[in-house]
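Participant: Input: structures, listed below.
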Structure P
Amino acid sequence: MDLILETPGTRVGKKQEMLKLDIPETKSIEIPLREIESIIVGNGVQITSQALQVLSSYAVNIIYTSLGKPYGIYTPFANVGTVFTRRQQLIAYNDWRGCHLAIQFVYAAIKNKRRLLFYLAKNRKKSKPNKYAILRAAARKIGTMEESLLKFSKTQAKGKKISDIRMELMGMEGKAAALYFQNYGIALPKPFRLIDRTRRPPTDPINSLLSLGYMVLLGHITVAIAAAGLELYGGFLHSDRSGKPSLALDLIEEFRQPIVDRLVSQLVQKGKIQKDDFDKSLNGFRLKEEKKKVYYTALRREIVGGDTSKELFYKEGSTENRVDTENNDKKVKLNYKREMVRQARKLANFLIGASSGYQPFVMNW
């Protein structure tokens, strides 16, 4: 499982081979250490040195966040992977592999935006024909940007290093993102209309939900990268900066639209999250505590393809029962958590020469 600890005043300690959570106004909770894969920690949560030491021995990653934004990641030495893989990752930054990977990350980002707009349009063909037409037109326009990227990769990117083409690639992705978010907002109910993507602070409820969801995705991507033996801070598309998990920011581009953007649209369309479920302050819009459980539960199910036989997210004070799906053979939804691990391993295999190219994850609907 992955723990999300956001209640200020929470204390995380160790009791034998258990992690002990002391949460304000809640009974102490004990969780077997062997069941924990990663922990996302919010403001005001304290982890004792004894707990940190034992979590390290179990190779548990810890992602520290503030107001929904990750600012630090603790990766135990047990997760450092192989030296050869990391050496090849760093060398690749200055050869053709770095360009190839950066182009593939941008390709996935643009392709997934285009496909999600087509998906949203399809569901409105009969009920809202005007939105259907607008969404399809935007998707087709993003398609021309995808073609421009492919042309760029075959001509101007040849024989260059990633540092030579990064600005052009980021410009292409940024142009597609601007058009995408303008039209993504059209598909939403009027109280949730979105004009552009804002982060610090999120200036509307949708941006708040997107940031919260991306934060959770970043935690999963971090775990997948560590499991593949890759260097978290050695990205290709995203530039190096102290404390910036550049590779995670690269890989997350493949999963934003298939998981978070689609889910957010569904939740507000169905009325499961409404505009008065948010608090507004100088720090922007924030989802109220009682509604975070609704969001995290839905996100949990989305990430694991509806299989909740293992708790993916633990919410403080939750009494939700686990669902026994051990004998359930009707799982048809994609397990994105598994896909993230698969993509990280594909990336590692490409870097060490076990494959000739890297194919990013692209949504297939």
Structure Q
Amino acid sequence: MKPRTPLFCALLFAALLFVIVQPHEAVAQETLPKDVRSDSRSRLALSKPDAPQGAAGIRLHGSGVAVRWESPLGRALTELAILTSAREHDQPYEWSLHELEGIAVGLNPSVIDVVRNRKPLAGLGEKESIVIQMGREIFGRHELSSDTFARAMKIFGEKNLVDIVSLMADYAGTATRLTAVNQQMPPGWKQFLPLPFSAPEDIHSDSRSRLPLKQNQPQNAAAAPPLYSRNIAPEGTGPGQIRSHGGGLKSLEGSVGRRLMALAILVSAREHDSQYDWTMNEVAALKDGLEPAVIDVVPLRKPVTGLGEKETVIIDFGRELFSKHVVSPQTYARALKVFGERDLIDLVDLMAQHAADATLLTAFDQHLPVGQKPLLPIP
């Protein structure tokens, strides 16, 4: 047998090192938190082998009922979930209407006061306490601790927990829409949330928002079954009125294009620290033609200097909407001038949908698919 040359030995050593080291690195990359399942990459097992991951997959674990009206947890608790979401988004219109509704269905005013003034949770019932704690963590910290999740799962069970979080997610989206157009209370209605208030100059007197009133708009039939079809939004105001000014996502794609839609999604994902939503959509954004230089401004919250007007408006609008919970009249006016009313409302609706998705992704700790590198630089 011929003696092995130094070159052969070096190549053999390198090959052995690759075989030995690579599996260990792969294992390290695939280490998940103890309460995250390896099949779904979230805190919930896959509902079926071919089920989707992400927010859509999480929603499959719910009961399928109209949660606000039909949950076995009762109306008082579902209204508390809505109020918690409204409070964490500093949304006075949503809060004020649902405080009245909560009292009407038996929610204790002292519990409402805890949420309104962000008081300690000591002395509350375990169901009320865990709903408020979940909301404070999800919306305030953009994470839900393993301990809080475990308590919530023990108290509610899987279906009810998914239902409650889904309801909070829906109203996070509603808060986004209401805040974008600065929906005010109708004349004579009291605002019950303790926030600074000054009469805005860009509000229409009939709709009490930045949008002109559209008469005879059909109510949202999907909101509740016939027995509970009462709409609590005063006529001419609220999310239904806002939605009537949009054209829908197909209209937005035809008018604004997928490239700028992708930017709006990324801004929403960044402001919610949603690694899953960001990473999966950065990949899609590049395919849709969004330039890396534009994308790079968003994750590190760099100045928008040098970007085009449309890109600048989307980023500024999203930053104010999600971080300040107020869109200034100047920013709204710029956005309206650049996009027009219909497309602006559709862009807001797109960001609202992703705000709702981020709620679910955070609560159930959705991790990226195997092998996908995280692209959002957050701890």
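Every number here is computed from the coordinates shown, using simple stated rules; none is lab data. Note that the coordinates shown come from a computational prediction; the quantities given were computed from them, not determined experimentally. Cβ atoms are built from the backbone, for glycine too; each structure is taken alone.
Participant: Out of P, Q, which structure matches 9, 30, 32, 21, 7, 1 when P(r) over Cα pairs in 10 Å bins from 0, in percent, for residues 73-248 alone is calculated?
Facilitator: Only one of P, Q returns 9, 30, 32, 21, 7, 1 for P(r) over Cα pairs in 10 Å bins from 0, in percent, for residues 73-248 alone, namely P.
Participant: Given structures P, Q, which gives the highest value for Rg/Rh (Cα atoms, Kirkwood Rh)?
Facilitator: Going through P, Q one by one, Rg/Rh (Cα atoms, Kirkwood Rh) peaks for structure Q.
Participant: Identify which of structures P, Q gives the largest calculated value of mean count of other Cβ atoms within 10 Å over residues 201-208.
Facilitator: That would be structure P.
Participant: Looking at relative contact order in percent (Cα under 8 Å, 6 or more apart), point out which structure of P, Q has the largest value.
Facilitator: That would be structure Q.
Participant: If helix-only ellipticity at 222 nm (-39500 (n - 2.57) for each DSSP H run of 4 or more, over all residues; to 500) is computed to be -15000, which of P, Q is the source?
Facilitator: So the calculation was done on P.
Participant: When you work out distance in nm of label points 7 Å out along Cα→Cβ at positions 33 and 161 for each of the structures P, Q, which one comes out largest?
Facilitator: Structure P gives the largest value of distance in nm of label points 7 Å out along Cα→Cβ at positions 33 and 161 among P, Q.
Participant: One of P, Q was used to compute distance in nm of label points 7 Å out along Cα→Cβ at positions 89 and 193, and the answer was 0.8. Which one was it?
Facilitator: Of the options listed, only Q reproduces it.
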